[in-house]
Structure P
Amino acid sequence: MCVRASPPDPAPACTYDGRVPQSTPTAQSVRPVQSASPAPATSAPRWLSTPAAAYTDAALRLRLLGERFHPGRWGWIVPLAVTVLAGVLRLIRLDHPHQLIFDETYYVKDAFTLLQSGVEMNWPEDHNEQFAAGNPQPENTPEYVVHPPLGKWLIALGMAVFGADNGTGWRFSAAVAGTLSVLLTALIAQRLFRSVFLGGIAGLLLAVEGHHLVMSRTGLLDIFLSFFVLAAFGALLLDRADGRRRLAERLAAAAARHGGAPPSSLLRYGPWLGWRPWRLVAGILLGAACGVKLSGLAFMAVFGLMTVLWDMNARRVAGIRHWVRAGVTHDGLYAFVAVVGVGAATYLATWTGWLVTGNGYNRQWHTTHPPQSWWEHLVPGPLRSLGDYHRQSTQFHGGLSSGHDYASNPWTWPFMGRPTSFYYEGYDDGANGCPVDTCSAAITDLANPVIWWAGTLAVLALVFLWLGRRDWRAGAFLGVYAAGQLVWFLWPERTMFFFYTIAYTPFLILALTLCLGALMRFGGPANRRRNTVLVLAFVAVAVAASAFFMPVWTGEMIPYEQWRLRMWMSSWI
């Protein structure tokens, strides 16, 4: 949404995506803000025609942040509406099927023993039915697990509220995380695209997307990883705006004290912006993501680099001469502490149960392995045991190559070549109410093909938006995609599954929404209505596709022929 500038003699101040062109003013030469469409030279606003005007708080905020966006009450009504829809889809019949499906056999039972003992304990073989029947009997020996405990603690919260003997208990936390992810996606899209309409589309697409729906209705870890990554991105967006406001305020204050322009010494590197609370929040959330799965480290690295690049660009736009060096010394070092340091402390806190009890796996390793080097004497024994635990876990992950019927290569993920089957039951005529010769009840981690394949095309379009338009949002989405998709190519022999992609699924939809917004503006205002109809038609087709595939996402019993009708590729079976 492009709105007009508020100072006297306003001129259009936004590009096609609401950004202000990134000119770099100096005390000697100040270029006027340009409009999205070339305007006559006489239309340049007079309030930016002098160096003094360039360093007022209003001028700096306009260059760094663009015009303020006021979504009004619809800015909450629309996101909450799609969130309610998401909650209904994720919570209804959450207890079906009443059995542990796929990897719930690991994480749900681990969550139960965390509640009982504070650490994961071993279980007898073939104990799933007994567990689901409400008669869990874990063994009294610690279990070796390769994933950190936070995701299992979150599953345990639902079990503490609803009980451990029903699917609602061990899936409720995942459903809540998935529902809140829809709300976050709608709000993030609204802020990024300055449009309540596009924010609603992004939230709606995620609410009905089958991949996200299945993972939100299953007691696995990955939906929590996805939620924390998305929340961390939202926190960094707030930090980006907060940092730019601080930069504008400090430069404007210095300019006011020195006759209308900041002193040359300040313009060399710019001011220090102080500790930024939203960046600390992002560090906590990224540490929590790593506390669910260590693949969160890739997102921590990308987000840490991303936020520093945003700060560098802000200093460049504000007129700082040595903006690269300032981005490192004034922003980068503190960003490292906030993101990596705070994230590491948060990650360590997720191991509290293992640290404060003495019966976890490998917990007493330090008692039989005394410190050797001088620095090992400085590390407490339990932390050395935890370090050795991680060494074993890293070796396990790197060497995991056991075969699995539903394993898939990352090359196939963009095309959804091999989705994962979580549950399948076949019934004959009359069995469990089957009205025909044969029936099927399935839960398949199958993405909505319309949304997923369009999203894959959108990722390709992002490259051109990033390089051609210098659209920072496209660059951010590409970074997240690289952290969630490309990083897995580093271990080509490892056993992997399609559902790993849930970590970046909300960003795939944000990328798609960015492209839909560009389509709406294509051809100028004269074609806006026609293009909006095309966007709405796409959304309608995506929603219809979700209605068609819903039975194989929720385990509904349908005739076998109807199940096969939804298996478009042989690799989906």
Structure Q
Amino acid sequence: MDKKSLILIFLLAFISLAIFTSANFAEDGDRSYSVPFANINLYIQENGSIHVVETLHYSFSGTYRGVNRYIPLKTGESIENLKITTKGAYSTFNSSRNGDQEDITVYLYSNSEKTIPVTNKDVEVTYEYDFLNVINLYNDGATLHYTLWGSGWDFNLGKLNTYVHLNNNTGVKYWLNPSDLVLSDNWDGNTIRSTSNPINSGDLLELRMVLPKDYFNDPTYANINEGNGVASFENLQKEYEDGTNFFGVFYNVLAILMILIAIIPVFIYFKYGREPKITYQGIYEHEPPTKESPAFVNALYKGNVGSVDMNAFKATILNLVNKKYIKMENFDDNYSTKSKNEEESNSPSISFDDSLDKSNLENSEKRAFDVLKVFADNQNKLDLHKFENDMKDEFHAKKFREYFKTWSSDVEYEANIGIERLFISKGYDLAIIVGIIGIVLSGLLLFLILTDFIPFNFVASLSNLFYASILLLIVSIITVILPNHIFGRWTIEGRENEEKWNNFKKYLNDFSLIKEHPPSSIAIWNKYLVYATALGVAKSVQKAMEKLIPGEVLDSSDSYIFYSYGGTYLLFSSFDSGISTANSADSSSGGGGFGGGSGGGGGGAF
């Protein structure tokens, strides 16, 4: 299996693991807590009230001061006789009506004096209260729409055990919504017992019940309504079930489609991205394998195939120095100690020789010569100290960036014409299309879900679509930003050339090999330095030259002197500074569910 296959498999495996692995706990710095289960008991009273007993089992890791709970209240509803008890900790609490909800804060302590908060403890917190005016009474019966577990909790719940206690179950009907969250439910005498599947933060579980009117002998704490209402209530439940059945299938099918789109890049890779087999078995190359220009080599063998970076421009300028079209003045090995305030005549500079015949130059070299010459003075000289300062100025920096982009576009255009025989981009083109479709589709679905246009708790299977959309979004983004040679592939000639240039790069980076097989002349060393710059490993060649070439020979190398004695430090760093200044200037200028039930709410720990 080649390197490209390993990269692709690793990325997809990592993404899948990150998306589908989740932990059921809330975190805050170096502390965390979980709620493995909760119990809710509802006692339906004959006076129309509901006596509620909620017990949450907290497991704290680290120090916590307490927990909170809020309960939404509709018009006319109220909570009476609130009691809080705890097991595993001492406690105090306060509660208050805050608009349309009851806010409850429970403070937990490790000691009876109630001065030390709990640390690394399991604590049970029980809320007991009477809920009034929740049941609706009609001529044809009574209805209850109650949220057993609300969507406002900031943790995932392991399971919810619910017990609905009645005096008798004659004529009673009930539904638990959504059914996907219910592991089991049954009648146990006059008690409805149910156990949920794990409930994620943001999901809710609801109870709907129909009771006979004569269940309530004195409905003081029920809402009395004129006319009939049970049939309408049951019709709403049926519509919900029909909707969840349809959308449950629809969302699961859509989730499967998201996953299928997410794995299309894998098939594209295996059909179009696998490299052809070649007979070349070389380990190192001691000479530049082909005769392409440094800009062309940068376009093919460093980064995206067909795209050049700043190293291409730097290597081209260095090659012009090597060919004497650009000449140096006032360079010496004391540059690092020089002051930038020295007189201009003593400042390192370069001059442009227009008298030489440029017909033998590559187009990329001619245009690079012209780009740099734009910043020269009337005597065709470029003071490198002045140029360095100019590249910190927004106007000059943007001017340089514009010229560099034009140069890059021209080089890339010519390179892409030349690489058709070397590289096949069909797989990459298809992967980009799939990636863009995946980003748009998954982004749209996530937007609809997160803005509650499609209520996340409307049907439990929507969570499958949610996570599948996240998976597709991440895979699509990675697909778009991966280098084009992952999904594209070299021709046999291109693959051999790539391997040879990679082996030449290894040779340039390996001092022991250069020492064993050194270039035969300073001219070849200069050529090495140019190509090493294009490949991003010029420092290795510079160090090798300093160790293996006598000083008097080095002094005859314009390329080495320019590279080592301040030329590249001033000029090349000025290129980078200009691009950075221009980019910075640009950036600074700006440029529900079934729903409606009583109860529910949520809370957390602090």
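FYI, it's all coordinate maths here, none of it is from the lab. Remember, it's a predicted structure, so these values are computed and weren't measured experimentally. Cβ atoms are built from the backbone, for glycine too; each structure is taken alone.
If mean count of other Cβ atoms within 10 Å over residues 217-224 is calculated from each of P, Q, which structure is the one that comes out at 15.2? Working shown, then result.
On the way: P: 27.2; Q: 15.2.
Value 15.2 for mean count of other Cβ atoms within 10 Å over residues 217-224 corresponds to Q out of P, Q.
Which one of P, Q has distance in nm of label points 7 Å out along Cα→Cβ at positions 177 and 505, as calculated from the coordinates, equal to 6.0? All intermediate terms of the calculation are to be shown ahead of the outcome.
Numbers: P: 1.2; Q: 6.0.
Clearly, the read-out refers to Q.
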* **Answer label among P, Q for the case where Rg and Dmax of the Cα atoms in Å, calculated from the coordinates, equals 36.8, 113** => Q
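Matching task: 8.1 is the computed value of distance in nm of label points 7 Å out along Cα→Cβ at positions 249 and 553. Pick the structure from P, Q. Write down the numbers at each step before the final one.
Details: P: 4.3; Q: 8.1.
Derived from Q, not from the others.
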* **At a computed 2.5 (distance in nm of label points 7 Å out along Cα→Cβ at positions 425 and 441), which of P, Q** => Q
* Structure fact -> Computing helix-only ellipticity at 222 nm (-39500 (n - 2.57) for each DSSP H run of 4 or more, over all residues; to 500) for each of P, Q, the value -18000 comes from structure P
* Asked: Which structure, out of P, Q, was distance in nm of label points 7 Å out along Cα→Cβ at positions 57 and 105 calculated from, if the result is 6.3?
  -> P
